[in-house]
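Dropping the structures in below, format is C-alpha cells.
Coordinate-derived values only; no laboratory data. Just so it is clear, the model here is predicted, and its values are computed rather than measured. Cβ atoms are built from the backbone, for glycine too; each structure is taken alone.
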Structure 1
C-alpha cells in the first residue's frame, strides 16, 4: 500500500507554483446536512480541524513539468475523501476554470466514494461530475487521472475511469467496491496491478516515478500536434519480392523488424496506453502517443500476432481519443489476421473490428498507415486508413492468407505457394490495385 499523503503533499510532489482557486462560501441552512444525519456538523468540523481543509478536495492551478494544468486533489483525511455537495461545487468550478483557461486537468484521487451522511445529494454529484468530464472532452482538453490509495466508489467510476489516461500508484486499492462492502473473496482483484492486467488502467508506477511520468504524459497530450504524419522509412529489406510466396516468406521472416523497432525509430519519446477499458488487454497491439521533432503523433500498431478483440477496442479507443485531442495518428499493420478462436468470438471479435473501422472512418485528423509485415484480411485492414496506406518491401496485403485461401478452395497444401502468387498480394501488386499509395522509402537510418 503506497504512503497516504495529504492532498497538498501530493500536489507538492508533482507540481510547482500551485495556486488554489478561491471558493465562494457555501451557505447551507440544514442542521447536520441535507438529511439531518446526527453529528454530521460535528464530524465535518472535526475533519476540518484535523486536515486544515474546509472540504475533501483541493483545486487549483499549477505547473507539472513544462505544462500548466488544473489539479483536483482529494484529501482522504477529510471524511475519507468522500464526495458531498460542497465537494461537487468545487470540482465543477475547477472544470469550468480549466475550460476557460484552456488547460488540461489532472485528478489526484484518494476517496472512499460518496458521503453517506448527505444521502442522495452526495450520490447525485456523480452525474454532475460526469457532465463536466463530457463537456471537457467536447472542448478537446486532456484529462489525466492518478489513482492514489484508495480510489473506490464514485470517484473511481467517474474521474478515475472517465479520464483519457489513467495512472495508478503501485499497490493502491482500486475498485468500485470499497473494502468494507465488497463480498469476501479474492482481494487482489481490487488492486492497481489487477486493474492494469484487466485493461482498466494504463500504467502502474511507483510514487518516485509519478512526477516524471505525469509530466511526460502532459507534454504528449497537451503539447502541439503534428500537422501531418510523415511516412516512416522501411527498416527491413530494400528489394521487392518477385513472387507472392516470396512476399509471404519475407513478411514471416524472424529477423524482419517489428512494430516496436519502427516506433522506437520514428519517435523521440513515447508512452503507451494499455487496455480497452472493458476488461481486456492485448500485448500484441501497441497504442499510445509519441513525440517526433517536438510534435505529438498518436500510434496504434500491430506487433505480429493475431489481434484479439481487446486489441481492436484499444486501437479504437486510441483513434477516438487522438481525434478528440486533434492529434494525428500513425497506424502500423502487421498481423496474420484477427484471432478467430472460440474465446475471440465470445469476446466480440466482429463488434470490436467494426468499432475500429468506424473510429478510423469517422476521424477528422490525418491518419497514415504503414504495412510492415503480414497484412492478413479484415483484421489487418481495420488498422489501415483508406487512401493513406503505404507498404514496405518485406510486407504483403491479402484478402486472406494463402493457407486459408487454399483451404477454402479445397486445394492441396502443395498449392499454397501458387495460391499466394494468384492473390496478387505483393507490395507492388497492392499499389497497382490502388489499395496502397506507394512503397515506403528505405534508408538504414531514418533520422
Structure 2
C-alpha cells in the first residue's frame, strides 16, 4: 500500500526517538524501501529507483532473485536454526565450495554473521598464531565497527575512538592519486611504498602479527593501489613471518570483473594467508566468514562456537546465490558492463569541474568530487549529488576521505541499458550540483 510523505516523517521521528544518533541515514527525507525486483527498488510512497548501491554491495545478484528466495523458503520450512554444535549439511556444502574457490591451500572456513565479525575473527586468529597484538593496516582503510576493527580502521570518519586492543601501524599505498607518491609512475609508486614499509618494520619493536588490507578500499571511496603492490608487500612480510589478511568483504565474488578475488590482482607470489568475506555472498542474508590455511585456523587453544554463523537458512541462501553467480558468469558481466559504465561515466563527466576522478574496477566505481576550480575534496557536493540522483530515480552511495566520493556498485546482473540509464541520470545530477557550487 502506498504511504503518504507524512507517514515517512513519522517513521523517521520514531527512528530518532529509539535508535542511536550515530546510526546515520541517507537523504534529508530518509527513504523506507519496501520491495525490490532485479536492479530496482520501490519506496513506501510508490517511487521506483534504479539501485546502484545494492544495500552497500550486499544485494550482489538481484533483488528478489527467485533461486535465493526459494532456497530460503524451503530451508526455513525444514529447520531455521541449529548452531555450530551440530553437523550442518548446508554449512559443509558452502564451506567446501568457498575453500575450493579461495585459492588458499588446505583451507578451513569459519562462518560469521557480518564482515565486521569476519575481520574480528581474522585478527584473533592472526594475533593468536603470531603471539603478537601488533597489526599493519592501510591508511584510509575501513574494516568494521567492532572494538578491534575500529582500532585498525585508517579512515577517521569511521573511527570514533583511539582506544584499541591492538597496536596498529598504518602503511601507505591504498590511495593512488593523492599523498606523497601520487605523482610517481606505478613502478616507482610501488617501490616507494615498499621502502616505507621496510623502514617502518626496522623501527618496530617485536613481531608484527599481520597486514590487513582491502584490495579496493570500499568505504574509502573505491580507491586502490597499482596492481602488484600487495605482492611486493608480501615479499617483505614473508621475510618477517608476517601474515597477510585480504579483506574481501566488498571485493569478493567477481565484483571487480577482472578477478574473482581482489587479491588476485596482486598474485605474483600466491594467495593471502587469510581471506575475509561477507556482504554479497548472501544476497542480503547475514553471512560473513574467514578462510585460512589450516595451520592458522587451527591455532586457537580455546574452544569456540558460533551461535548464528553458519545458520541453515543463510547457508542455503549462500549456496543458491553462489551457484547462480557462477552459472551465469556474473564476474564476466561485471567486467563487461562495469567497464562500459566506467568509460561512460568518464565521458559524461569530462567537462565537469566538480569531478576530480572516476576510478574503479568492474562494478566498483568511485567518483571523487572537489570544489570547482580547486583540488579540495567537496563532501557537501557528494551530499547534494545523492539528493539530486534520488530525485531522478537513482540510488547511489558515498564515502572516501571526508565523504567526498560517490560510490557506485549495482547488482552484478546489471544490463547495458541500465548502465546507460544510470550514467545519464548521474551525469544530470552532477551537472545540476555543479551549477549550484560553481562560482559566479
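For structures 1, 2, which has the highest computed value of FRET efficiency 1/(1 + (r/R0)^6) of positions 45 and 221 (r between Cβ atoms, R0 = 41 Å, to 0.05)?
2
1, 2: which one has FRET efficiency 1/(1 + (r/R0)^6) of positions 77 and 421 (r between Cβ atoms, R0 = 30 Å, to 0.05), as calculated, at 0.20?
Derived from 2, not from the others.
Suppose helix-only ellipticity at 222 nm (-39500 (n - 2.57) for each DSSP H run of 4 or more, over all residues; to 500) works out to -12000; of 1, 2, which structure was it derived from?
2
Can you rank 1, 2 by distance in nm of label points 7 Å out along Cα→Cβ at positions 245 and 397 and just name the one with the largest value? Mind showing how you got there, number by number?
On the way: 1: 2.5; 2: 2.0.
If we compare distance in nm of label points 7 Å out along Cα→Cβ at positions 245 and 397 over 1, 2, the biggest value is for 1.
Of structures 1, 2, which gives 4.3 when distance in nm of label points 7 Å out along Cα→Cβ at positions 21 and 61 is computed from the coordinates?
2
Comparing percent of Cα pairs over 38 Å apart across 1, 2, which is largest? Don't jump to the answer; show the numbers that get you there.
Details: 1: 31; 2: 21.
That would be structure 1.
Taking 12.9, 44 as the value of Rg and Dmax of the Cα atoms in Å, for residues 269-364 alone derived from one of the structures shown (1, 2), identify that structure.
Values: 1: 12.9, 44; 2: 19.1, 59.
Of the options listed, only 1 reproduces it.
Identify the structure, out of 1, 2, from whose coordinates FRET efficiency 1/(1 + (r/R0)^6) of positions 189 and 333 (r between Cβ atoms, R0 = 35 Å, to 0.05) was calculated to give 0.50.
Only structure 1 yields this read-out.
Any idea which of 1, 2 comes out highest on relative contact order in percent (Cα under 8 Å, 6 or more apart)?
2
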